[in-house]
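Several structures are given next for inspection.
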Structure 1
Amino acid sequence: MNPAGRKVSEVAEQLLTEVNSVYSKTGKLSDELLSALNFVFQAPLLPALDIIDNRNVTTISCPSGRKVYQVIGTSGTPYICLPSGFYCSCPAYRYSVLLKDDHLMCKHVLAIKLAEAMDLSKSQQVTDLEMTNLIKNLE
């Protein structure tokens, strides 16, 4: 990642920390914070917030400690994302994040980051075998 990209990623992480702080105190995001989020994340922000509003982010974990996220997209399609945020099974991740490099993350990964910051992710436990099959079937 180039120096400018690293700086934007640092700003994004700072914003997510601010989301956690503000949301835990007030239960909402200020207009100023939403404006900053929109400036950094742009097009994926509103769909990501819609995903969160619909409680469509689930943390899936298993006894061995592995964890993935399932995000139900705005079309109703479930996508699997890795906790690092460096993978989502949606086409937009491959195109806009990896190929064109014009977004920091897709709306699903952003929804995960925001849901974690606001503690709005659902939880689901699966067996180690079910987790293995989930990971094995990632596209």
Structure 2
Amino acid sequence: MELGDVLRDRRKAAGRTIASVAVDAGLSVPYIANLENGRGNPTLAALDRLATALGARLEIRIDDEAPAPPPSAATDLVTASDRADKVLATLDRPRAAARRDLITTLDALQSLLGRPPTPTDLNRLLDLLQLAD
């Protein structure tokens, strides 16, 4: 996907006009319109300001492969848990997104506890989700 397409898609998904993004980024409307249309040669500073204005983060990578994500004990716990699927199905949001957030939360819990999460930790978190719902 080209840079202009990414910028336009993000802007439209946010329901923003080029003018509103230009104001937030401190750039001109024609400059942003040119970038969205595949013209221009933006600086990294301009791209960073655009990303911030669009609620995104600029990431620059040169290698051909994305780094492999670290292994997650939480993924294995959630995958092995029948209860997790049942609780996630009761939430008022897409199940795949809720599953990702549950795994992310368990991974964060690991750094707080200083140990991998256990099935008991998962069940306590699922209890909390049920109580909050």
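Values quoted throughout were computed directly from the atomic coordinates according to the rules given, and no laboratory measurement underlies them. All of these numbers come straight from a predicted model, not from anything done at the bench. Cβ atoms are built from the backbone, for glycine too; each structure is taken alone.
Some values worked out for this structure:
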quantity: Structure responsible for 1.6, with distance in nm of label points 7 Å out along Cα→Cβ at positions 51 and 91 calculated and labels 1, 2 on offer; calculated: 1
quantity: Value 0.90, calculated as FRET efficiency 1/(1 + (r/R0)^6) of positions 27 and 75 (r between Cβ atoms, R0 = 41 Å, to 0.05), assigned to which of 1, 2; calculated: 1
quantity: Which of 1, 2 leads on Kirkwood radius over Cα pairs in Å, largest value; calculated: 2
quantity: Answer label among 1, 2 for the case where relative contact order in percent (Cα under 8 Å, 6 or more apart), calculated from the coordinates, equals 18; calculated: 2
quantity: Of the structures 1, 2, the one that 1.6 was derived from, the read-out being distance in nm of label points 7 Å out along Cα→Cβ at positions 19 and 67; calculated: 1
quantity: Comparison of 1, 2 - label where mean count of other Cβ atoms within 10 Å over residues 43-50 is highest; calculated: 1
quantity: For -19500 (helix-only ellipticity at 222 nm (-39500 (n - 2.57) for each DSSP H run of 4 or more, over all residues; to 500), calculated) the corresponding structure among 1, 2; calculated: 2
